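Take a look at the structures listed below.
Read-outs: derived from the displayed coordinates by stated rules, not from any lab. Fair warning: this is a prediction, and the values are worked out from it, not measured in the lab. Cβ atoms are built from the backbone, for glycine too; each structure is taken alone.
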Structure I
Amino acid sequence: MRDRVVVITGASSGFGRGAALAFAERGAKVVAVARRKRALKELEKHCRKLGTRILILDTDVSNAEEVEKLTSRAIREFGKIDVWVNNAGVGAVGRFDEIPLEEHEQLIRTNLLGTLYGSYFALREFRKRGVGTLINMSSFAGKIATPYLSSYSASKFGVRGLDMALRQELEQNEETNIHVCTIMPVSFDTPFFEHAANHSGKPVRPVPPVYDPQKVIDTIVDLARNPRDEVVVGTAGRLGNVQYRVSPKMMERFMGRNTHKAQMETEGTARHHSGSIFEPMSSGTEVRGGWIDERGSHTTAKLLSIAVPAAIGLALLARKRNRLREELDQVA
């Protein structure tokens, strides 16, 4: 990665902060983008100790003009962009019609339009040089929808659809050195859940199992060097992906039941608030959010809660295939 220029949005915490540090450790020049200037200043100090150049930009990705300006600043500073990571995102938890409409709208602006703006300006630069890698952060909730995160799921489905369309466009125009990668994580131990807007009446919590964010950070770095189309990160997601292909309805029911239990059937109450939807929060500026330590949720039992339905689904598939063979034999 030495001397490559990497733009990362949402770099003030979570995956973005971790990826910025990981690229800096490998000698890349980093353009770190977020709304929280103080957190970016702290990141800047860490990166400079590692001996790399870093440009920090206080930017709201839901504003197209600001994203265009950050692109121009990055080009002026470093002369090129090799990798662009659209990671910035917000969440809103609660029943769909109990979350204020303006929060749904701003979430879509940040997660989907923010990714679209970043992709737009990144691809324009990549096409000038004929090379570049775009990495967009979707979610497993963008492959199988999640209740109580309705507009978040919609935004992440949109990101995945955008990426699929862009890959087809690049392929048809034989632009083989430009890559579009989609990452779909499950629940990871980041401050995302602390920052999410909450209208559920319950404390916001990740749906177990919860994984170490280093897995996603390593995936981001790996895709920058070895691009792939789509990557689901987290064993539960990979198993769930298999289950969904075999029995979509069963997986949707499982997703609904697990999410409802984790979010709505827990002890405690919480006030309604907008989280970081409109304004950034001062708390939660680290890579990790503390969920693994507090909940101890990365356990064999919880992994089995995914694996068992997947096994049932495979059994159902085998039964369907046997029935199909019998029907074909009867026709013959």
Structure II
Amino acid sequence: MTAAPRFVLLFLVAFALRAEAGDAPIASVGAIGITVSSLDRAVAFYTEVLGFEKREEHEVSGPEYERLAGVFGMRARIATLRLGGEAIELTEYLVPRGRAMPPDSRGNDHWFQHIAIVTSDLDRAYALLRQHGVEHASTGPQRLPDWNPNAGGIEAFYFRDPDGHFLELIEFPKGKGDPRWQRANGRLLLGIDHTAIVVADTDASLRFYRDLLGLRVAGTSENWGPEQEHLNGVFGARLRITTLRAPHGPGVELLEYLTPRDGRKRPEDARPNDLLHWETALLAHDAKALAMRLGAGAPVELPDARLGYPEAVLVADPDGHVLRVQGAAP
């Protein structure tokens, strides 16, 4: 029988293991994983509507993958798609099938996660989504107000994929965001700037992502007002936002709702085959050493590196968001 799920919930209260500059254990944030109900439908949506390019597809099963996911008897199809320099992984569990996305999921629930897809022209990108009948999560595109020094002028829109996962379109004005987002070269959809997660306590999350994993704080903001409410679809939304980055890859954005505080916790029995599951890959300089540091046990050695990594272990942050700590490909 497969061992229990290998998620490790870490409460870093009594100590902090701060990574010193130049000694960060994470080399890169890698692919962002999403569990989907139909791989064919999801691939069609992400490629035909959002401009991703399918790079490869594999079907996996066996005891090593069961131990990694903590799902007995699993068989899954996994497709890797790229947009610009970033990647997502779409996983369909052929068996066992997991639970659907909670139909009443809101932007402040603690299982919330999205990817922010950068566009060079939000109006054109929004029109494209409308042509394809994509489900709104925001009331419409929003321009964040100029009184906010760190976020003013950013335009964004939340929507959903066919399984109900939240996604974001974002357009950065000149002087904000990575300078590469200003080099569109005629392209409408450019890449993934970050993945955002809702957290209950920013300081607790910083002890995990900054002090333990060594990600650096790249920016902070406090956002509120009607534009933010209509963007997130949450009345009275006031957010503390903290962006962290590894040396390479998309950022990890922490969203703490200062108000309202009624976001629901991630279900304790959630598993990777459930559709609320997201999985952020972290490429470690030394996966075994980092797994030991996290108290996660030894990484699972996979029978081959067809997925791009020879070993990995799943861990969870203080709110249950799942990360896959993986070794470098041979």
Structure III
Amino acid sequence: MLGMLQELGPCLINQKDNGSSTVYNPHGWNKDTAYIFVDQPAGVGFSYVDEGYPLTSNSFVAADDMHHFLQLFISQVMPEHASGPFVISGESYAGHYIPTLAAQIVEQNTLYPRRVQVPLTKVMIGNGLISPADRIYGYWETLCTTNPGVPEPIFNKTRCDFMADNMPRCLRVIDACYKYPDAAICNAALEVCDKGVISLYDSESHKGGRNRFDITAPCYRDDICYASSTMIETYLNSATVREALHVPHALKYSMMSSAVATAFGLTNDHGVNTETQIRYILENDIDVLIYQVSIPIPLLQFTAKSVIRATSI
């Protein structure tokens, strides 16, 4: 919901009244397209899993669930979108969600031509977690060089040398994880990389510390950092909004689901490289836009008939 109420939805959270209302967004993507946001995998945001059923534990299962939802959506709910064109987009962990979902759609359309076809034409991934190995290198490049467009590196030479010394071992164990994607191997690789590279920055990303997502900004709250995220939670949990959305009484909106994150961690979903899925959808003539946001995202405009937005855990 950060994307919808902070960046590119039809309305933005009104930060002047601490999240009690919204204001019109003149740059909303809905000006050029029919647009739907989906809280997925089940268990995040306002989505939920019935008691007794397990939480989704990896991006591939989530992709299967979303594909079924899309088939129902375009065949029973909004059949006017059945002919497309159809675009799916997302940010951050959507670097896993979008490639796996797109690959699932392409594969199922091919294998079962008589079933409901999702008319996918394009995917868009912003600041996506696609390759864990490249993410690790990105920590060093962002913090220890001027490539991000900063006048001098964020970290001093001592810290940068420490990260550089640990980088080769980290990349070797990640490569082992890629070749043998056993959760034990991959979690061990994550621990090596966390201690040697990631934690040097992330351990300082907390309320009053460094912003986990923006080296130029402070962190206003733990984990998510953006002050607006607290306001969004306040707004979505208000009685008026909950009633309008027909939210079950016991369900409370939260920007993060620790339960889903834990389920994904147990299967090492975060250690999976989704480059294979991206190559597969490219080979099947699906356009792919991978972008890094260095300007306010509402300025990134596009034209499409219908778009699905997958949110992250």
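For the set I, II, III, ranking by FRET efficiency 1/(1 + (r/R0)^6) of positions 41 and 265 (r between Cβ atoms, R0 = 25 Å, to 0.05) places III highest. Of the structures labelled I, II, III, one was used to calculate helix-only ellipticity at 222 nm (-39500 (n - 2.57) for each DSSP H run of 4 or more, over all residues; to 500), giving -11500. Name it. Label of the originating structure: III. Ranked by FRET efficiency 1/(1 + (r/R0)^6) of positions 233 and 289 (r between Cβ atoms, R0 = 30 Å, to 0.05), structures I, II, III are topped by I, which has the highest value. For the read-out relative contact order in percent (Cα under 8 Å, 6 or more apart), a value of 19 was computed from one structure; give its label from I, II, III. Computing relative contact order in percent (Cα under 8 Å, 6 or more apart) on every structure in I, II, III gives 19 only for I.
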